[in-house]
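**Student:** Please find the structures below.
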Structure I
Amino acid sequence: MPETIIIGVVAIAILFEISNGWNDSANAIATVVSTRVLTPLQAVLLAAAMNIAGAFFSTAVARTIGIGIVNPSDITQVVVAAALLSGFLWNGAMTFFGLPVSASHALIGGIIGASVAHLGGFDQLNLSGLTKIFTALLTSPIIGIFFGYFFMKLITRLFCNVSPGKINKHFGRLQIVSAGFMAFSHGMNDAQKVMGVITLALVSGGFLTSVEVPFWVILICALAMGFGTAAGGWRVIKTLGHQMMKLQPVHGFAAETAATAVILGASSLGLPVSTTHVITTSIMGVGATKRLTAVRWGVARKIVIAWIFTLPMTAAAAWLTYHLLSLIGIK
């Protein structure tokens, strides 16, 4: 029975990672597609390759997820399965509606909800670990908007005497580089979260003795993330790349570079952040340098509402899923 459950957990984790890449493909390529620097096919292939590369670079974030929310010995594999199922369904639904959401919030909310259902309360959750995680999740979008704003201001100041045509020509080439690094940072942070969850399930099931991510877990998460990104969540790409503000190559370069700096910094510290939130707020910051009305705040409001509801909705869904699984005898 434990072997059957762990196979199910890994299968659900792969589906979640694919849905993560599907929704988050917009993070890396929305700007480069909307500015027409790359075709959609070229962009998704670049993003998929760089996502896979980033996933192999570090496991610091995976360890934070594996031990930062709950002690692996206090939960079961069914807890992890319920968390992943709720996150997968939320990601899929939001991608269908074209809304970029945080897979990080979905996954963390799912683990919290399922763990509370299993443990009967919040007492055994790792409060210090959760404080660290939530601090990173809440502050990174704020840093993103400031980085985007000031980086775009710096570019404007440095190239104020250069014609717009020349600026966009040169930054169009640079945007290919910035989009690649954005995809790399996405793989480095986001793919690790599911690595951490699978490792959490392996430890709780007695298949591992410590939260050290096995190579095969890194491999399947990297490939699943790459596959999901290659599939491309085109409705989300349209929302980020076209509907929120009109982007030129220089704007795309500034937003991607600012977001990459935030995400790589967080990943090096082992902090899980929402790449969706960071790139979105970086775009807002870049747009605000032109004028506040350059950002379509009505679209931004819908995105923020989806962000607010992600964690509580997935926590509630995971709580319910755990009890449903227990009701049919899966424990």
Structure II
Amino acid sequence: MDLITTLALIVSSSLVYSAPLIFTALGGVYSEHSGIVNIGLEGIMTMGAFAAVIFNLTFAPVFGGVTPWLGLLIGGLAGLLFSLLHAVATINFRADHVISGTVLNLMAAPLGVFLIKAIYDKGQTNNITANFGYFSFPGLANIPFFGPIFFKNTSAPAWLAIVVTILLWFVLYKTRFGLRLRACGENPQAADTMGINVYGMRYAGVLISGFLGGIGGAVFAQAISGNFSVSTIVGQGFMALAAVIFGKWNPLGAMGASLFFGFAQSLSIIGNQLPGFQHIPSVYMQIAPYVITIVVLVAFLGKSVAPAADGVNYIKSK
């Protein structure tokens, strides 16, 4: 295997596994900048995957090749609605953010399997027929050296995630909305005195998180797993949460961390095709992403500084 082929294999596989993490981590960034810790990213991804697969199986004969893209929107809406539970619990009822998010995680998979059982009378869905597959950018794929590596047989959702990352970075740091959102996560009392609706901004942060997390789950289901079962989303939400911390609550940093975790996950799939990895037992390659996630959390949790009011319930003064 020559150098270009090896690099193309690594990049394309890494992008496929990074895309769900990028979308979900971006949601986590927005939620935590509003002041709401969202441990429930795993559960939100699960509901997004569930909704996308159901939509895909039902409407693939109608919409054909655009079905997975419409599935992203459906998954995003499902994640948004599911995250509303977390928003109400933490903002209105001032529940502990970690406990509320944990409840979402515990609820999502059983709820999804129960609904699958009710709809299809079995514990998991059939495999979808309309998935994302690989995409080559016209023109760009023909660029010498870089074209075959980055733009040929690559992941279209991953490149969309990169574009969305840049857009959300601009919104968070260069717009009035982003400034108000960050103010609510840093000093909600001061934001309130300036006339900012803290509750409204926190709702916005959590719902954006839910929408992006749902898209992340939909991407994973339609590009990687191909169906929905109780084990479709296992650890992906926690990897995305680790990417938020590793990326220091910055959209660009979260994207970079997600690309790193995506690369780690891809090794379990393509490792036996890479020089130097053939003799490593497959079980080590499979557990590597989760070990790396734990190491990153241990190494960076104390060094990364979250928004000052992240996880602190706000009570509006009378």
Structure III
Amino acid sequence: MDLLPVLERYGLIPAVKVSDAADAVPIAKALTRGGLPVAEFTFRTPVAEEAIKRAAEALPDLILGAGTVLTVEQAERAVKAGAKYIVAPGFNPKVVGWCLENDITVLPGVASGSEIETAQEMGVKAVKFFPAEQLGGLAAIKALSGPYFDMKFVPTGGVSEKNVADYLAFPKVLACGGSWFTKDEYVAAKAWDKVEAAARAAVAITLGFEVTHVGVNADDAAEAEMVAKRFSALFGWPARITSASVFSGSGIEVMSGGGRGKLGHISVGVRSLPRAKAHLEALGVTFVPPAPGSKAVYMEEEIGGFAVHLLQK
């Protein structure tokens, strides 16, 4: 099963290292409560296989993977335990071949163009770029995306809450891997509330929700121009007339002849429209089919008399 679209939807892959297999389930539950039902348990400790097994049994819907997989034998054990995808720090053709033959999503590590070409020849669609920051970070990924335009990247290594938004803003980045969600001190103290908070904060960064403008409904074009120009006169924002509305600055849009919503609309900018839409749909939100050529995606629900639409930043 190809899990790349699912991983891209969340945009984050928490790398989890546990020394006690009993910690696997509470960690996975904390990540899920934080809006991130994704985990990659790494084979950096002897209990990784058991941790994967426990997480798979307790949370069957968890997008569960195995990381730091170095051999085919480890990959086999991980999948048998319940892992749905494999992540490797380097490019081992035997591991990649086994995963592809068994229809297991694999993210092999690469650090050069030669390894990316090998991955492409084997049919791999996305690779782990590791260690990302040490290899040049986002600038290196952008450079490699030129000749290897069909490849998606999962930067890992040095990625944190401080730079993850920059990585995810580049469309060739499928997701980012990191361990700041499950810091060693959090796990040692069994501070699952901190794991949940870190996941919630990271999800908020990936979505990047922010109000970009407010739309106000007017009866006609004359009233729209009058209202917009009043805002402009008071606050010094330049007025700009379009075919359907009049803007005052970038934050106020007055609709000529009304528009969606009893009172108007609120535009919410997002880092990734598909990711934001999927996130809200998981919360029960439904959307109106977009009009041809429209860049805005409206929710069916009105809030306080205002329609709400998502807009790609």
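**Student:** If helix-only ellipticity at 222 nm (-39500 (n - 2.57) for each DSSP H run of 4 or more, over all residues; to 500) computes to -27000, which of I, II, III did it come from?
**Tutor:** Only one of I, II, III returns -27000 for helix-only ellipticity at 222 nm (-39500 (n - 2.57) for each DSSP H run of 4 or more, over all residues; to 500), namely I.
**Student:** Given 26, 19, 5 as the derived value for semi-axes √(5λ) of the Cα gyration tensor in Å, for residues 93-148 alone, which of the supplied structures I, II, III does it correspond to? Please list the in-between numbers first.
**Tutor:** Details: I: 26, 19, 5; II: 41, 23, 7; III: 22, 11, 8.
The read-out was computed on structure I.
Readers should treat all values here as calculations from the given coordinates under stated rules, not as data from a laboratory. Just so it is clear, the model here is predicted, and its values are computed rather than measured.
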